[in-house]
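What follows is calculated from the coordinates using simple rules that are stated; it is not laboratory data. What you see is a predicted model, and the numbers here were worked out from it, not measured in a lab. Cβ atoms are built from the backbone, for glycine too; each structure is taken alone.
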Structure 1
Amino acid sequence: MALKPVVLALSRSGEPVAHQLAAAIGGAVHGREGRVDQAEAFFPDALEHIRTLFDAGHPIIGVCASGILIRAVAPYLTDKRAEPPVLSVSDDGGVVVPLLGGHRGANRLARQIAAALGGTAAVTTAGDVALGVALDEPPAGWVLGTPDLAKKTMADLLSGKGAQIAGDAAEAAGWLRDLPAGEGVEIAATMAPAQRDVLTFHPQQLTLGVGCARNCPPEELAGLVTDLLAKAQLSPHAIKGVYTIDLKGDEPAVLDLSRKLDLPLRLFSAGELEGEAHRLENPSDVVFAEVGCHGVAEGAALAGAGPDAKLKHPKVKTANATASLALAPAPIETLRGRPRGRLSVVGIGPGQASWRTPEVTRLIAEADELVGYGLYIDLLGPLAAGKARSDFPLGGEEDRCRYALERAGEGRNVALVCSGDAGIYAMGALAFELLDRSAAERGVSDAARRVEVISSPGVSALQGAAARAGAPLGHDFCAISLSDLLTPRADIVKRLRAAAEGDFVIAFYNPVSMRRRTLLAEARDILLAHRPADTPVMLASNLGRPNENLRYRRLADLQVDEVDMLTVVLVGSSNSRLAQLGEGPRMYTPRGYARRIDGDLSDAG
């Protein structure tokens, strides 16, 4: 999805311009704490916030010196084809400088901002300056079919050669008409397949409607579409999207086709497709009896192309699949239908941005709605600004997961926000459990079962605590939750005894609560029967947050009253050590390298 541009206001002198240009481009204003009066979100550290937005893929417009933006993103520059636009604007709005992403929207955005502010767009890209168009950045509704030829073609045009625009879509390619005319450079605008040596642009006027039987072999549907395009002499780049009935939103063959064609998948209900029945060339009562509409492939293609479209190619079929193409009267800029819903189950680590993975940051930025325990969403700070959010209290875990899945089932992009890692004592397992339950077991709706589910890792509490301590997880370790809310107490004690006897380093999650005060003391006593009294223990509270608190104790001295719900307890094995080093105490568990080296030396001697 296209992410909303973020306008950064770093000072009061630039604040009016920030609000003016945000209104002009539909952006959100983020302001520096203590230096800006009004903003949708505030941030304390400009460099860190810019990096977070850049990682997430947001277009960034800073009303500030260019150097601030350059210093912030410089360490993260990797692929110019994937980097979001980054622009700087002077405090008075007089100058707009596209710094990154000139051919990914920055130059176009610079001109739009300059026009709104009455300033100057300092565009330096050669093609844009000399020709007024970037051949590797066609407008919405068009696709460059031969990207490898863009640079050479631009160089030829800059050297003085003229362009000849040909093809069945030449009349629709008005954005190319200002190129210098001539016969030196051939450019094609066509729905037909590109010639290898001709710069070719394809208007996305086609929509692909498909249907298939349950568990249709992916190669059967893909082969049907390939044959259809070949016979019709059409390029897949001229297709705007893959369209089908919502019942097929999780069909492997349809999903595989969407990925192979690199096209968005859009869904329609049976009722919406039945609204196209009067335009079908091959209506079927059999199909109506099965899914509630008289045609899936033709109906979906027509619904995707709009009311003024016509069938370009009627339904073709195999034993298990159908496909059809519709033609819109002009290049399609806006997708019709709804997307397949997506649930991103994300772990944000302890909460600080520097411990949050770029993938999690991107998934949160792309989400339409955030669902989670309110404190965890609050920890996202400005990244959550402007998004719909649904806060749930502690103890409402099943309601939280169910709500997130059902919202995704309606076609939304939802992020289920967890602290630490979402798959470790968090919502990940419950989300999959609900998907796996039958309706009789209080599972979720069929629509929710069809959503895409993405799990993205986060820094877990045990990892964060171990990093702060040194390397206590250097040898075999385990994690045990001391909460008996969902796990029988007898099972917890059994696991405690097994871990004690196995001499594992142990990370205790949920060590205490307001009513649970005895299991931690019982765990300590069980462990003391198997390891020394001076075994090192680390207590880590509020990891990664301003009030982080780290303490070390001997196992024999571990007291329940100094532990709370936000504390992770790391108990060493009998081999763990607490060393007093220059930086302070460091807890580690030897892997055994010294013994191996000593043995190797003895053998060698």
Structure 2
Amino acid sequence: MKNLERRQYIVIYVFIIAAAALMLKVASLQLFDSKYTGETKSAALYKQTILPSRGILYDRNGELLVTNAPSYDIMVTYRNINPAMDTTEFCSLLGITKEDFTRILSKDWKSGQYSKSVPFVFLSKVSPERFALLKEHLYKFPGFFYELRSTRTYPYAVGAHVLGYMSEVDKRVIEQSSGKYTMGDYIGRTGLERTYEDKLSGIKGVAYVLKDNLGRKVGSYDNGRLDSMAIPGYDLRTSLDVKLQEYAEKLFVNKRGSLVAIDPSTGEILAMVSAPTYDPNIVGTRAFDTIIRDNANKPIFDRSVKAEYPPGSIFKCLFSLVALQKGVTTADRGMACSGAYYIGGGKFQKCHRHAPIGNISAAIQYSCNSYYYHLMREMVNFYDPRKPGIGLDTLVSYLNDFGLGRKLGVDNTYENDGFVPDSKFYDKVYRREATGWKATYMLSLGIGQGELQLTTVQMANIAAIIANRGFYITPHLLKGYMNSEDLIPEEFRKKNIMRIDKKHFEPVINGMQAAVTAGTATRAFLDDIEVCGKTGTSQNPFGEDHSVFFAFAPKNNPKIALAVFVENAGFGARYAVPIGGLIIEKYLTDTIRPSRKFLEEAMFNSNLLLPQDLVVED
């Protein structure tokens, strides 16, 4: 009997010890283990990211170009969705279909871009009116929450390419951002939005919010001691003149091409047009998707900095400067032209009918091809006709000084280099020629044809260099900051000096002025402003030639330099000259005089996207 009682006490003691051990373990987990304490807090706390206000963009005169309007992004954490949620009510509140609901939630979870435990954007840019309908019911749908965002709006609806647009970050951007971006964030993808992303984006803030068991916010955690304020982005003052930009885009309606206008004394870009263009307010809509799919006219493609074209005869002005500097020719040298330049063996290069050429100014005025074929041959053979590469590379080195064959460094995205062929290029092209290549193989370079390729911003920069008599400041779009005294980058403030004596610019400028008063560019003539310009016809083997014009005005103390390139528009005088002349007149006088209204109407109403609608004739 005593043994039985002893066993009973042992069993009781074992249960008491086991119960005590279990209670100690529970107390340890709930009261003393910080890991489980943190998990308990996380169930009641929500870390809310406060997005900063993105910087606003203004034009040079303080006019709003890009501003912010409130919109809401509906976010979702897939793992927290209640499978039994009322999808009909949810979709009705958001104005979407059940098919949309299923499609949006169907992600490629194996790709690594999305995670079922990490929030992502379910629906972006929800209007305040639509959000108001949803907000009071949002507690019914666990896993869904909202973030207040700023949507970019454009009061003037111009400058789509130069201003750029934003889109959601992808996995690569997130991984390379050192924690700055997370899923659902937006980033500048093109234009100024991309170039100045770091300035515009600001710094995120954080708020720790307490929630009840239904996911509703009930207050801030610890009186907000852990919260941090969002810091707004910089507001930028651009160099654009929005009125001029608007006018230039109107002149380019129903055309393909580009225009760049620069203040030569500062390098500030006054207008930058790529056509066809689009209303930047439609970014992120179905209409924008249609624009993207237009492969015929490529309205998304920025022709001002990306398209590369043969410049045609405007190149003669630049080539003249190099030939004068190197002593290949003199300013007063004349030359006979019989309508062609004969190479030998019956071969010749055509020229057009014009007045006699008594000097280099007249060669520019009448755009004599024969004069520049001859000059190119002399330039390439200048050192040794048996070693034409030396002469060509000498020319190329000067062209590089002028910013050709390389990016200028414009603060606009995706700028291309253009192309300037050198001796290595021709050595490769003619590597099977027993005697190598000769000057006569590439005479077309002298008139801006052949393999030479420039962007429109490079053409405009050449006009600025000539206007300045030998220097340029890198073309740029940032004029300053509205809410900071920070200076713009140094490269946008320093002069780039050419290796051309100042005296050589005068005969070239005189020739450009004569081209406008009594030569190939008379449609840019203004009786009270000395306009200096040069036409070009860029040959196009695939159809109608391209119309080219570059100019600056006034002749002394110039205020504007520009380049105009209109695709498939024929001679430079047809479209590029009237557009360039109208832009100069509008900028310098803020009006178009009655005697030139017919040109304005012709440019407004012409349609070069349909070949039969060419309306302006020489």
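The value 14.6 for mean count of other Cβ atoms within 10 Å over residues 135-142 was derived from one model only; which of 1, 2 is it? Source structure: 2.
Among candidates 1, 2, the computation of semi-axes √(5λ) of the Cα gyration tensor in Å that gave 52, 34, 23 used structure 1. Upon calculation of relative contact order in percent (Cα under 8 Å, 6 or more apart) from the atomic coordinates, which of the structures 1, 2 produces 8? Going through each structure in turn, the value belongs to 1. Computed over structures 1, 2, FRET efficiency 1/(1 + (r/R0)^6) of positions 319 and 511 (r between Cβ atoms, R0 = 25 Å, to 0.05) reaches its largest value in 2. Here distance in nm of label points 7 Å out along Cα→Cβ at positions 143 and 543 was derived from just one of the structures 1, 2, and that gives 4.4; the source is 1.
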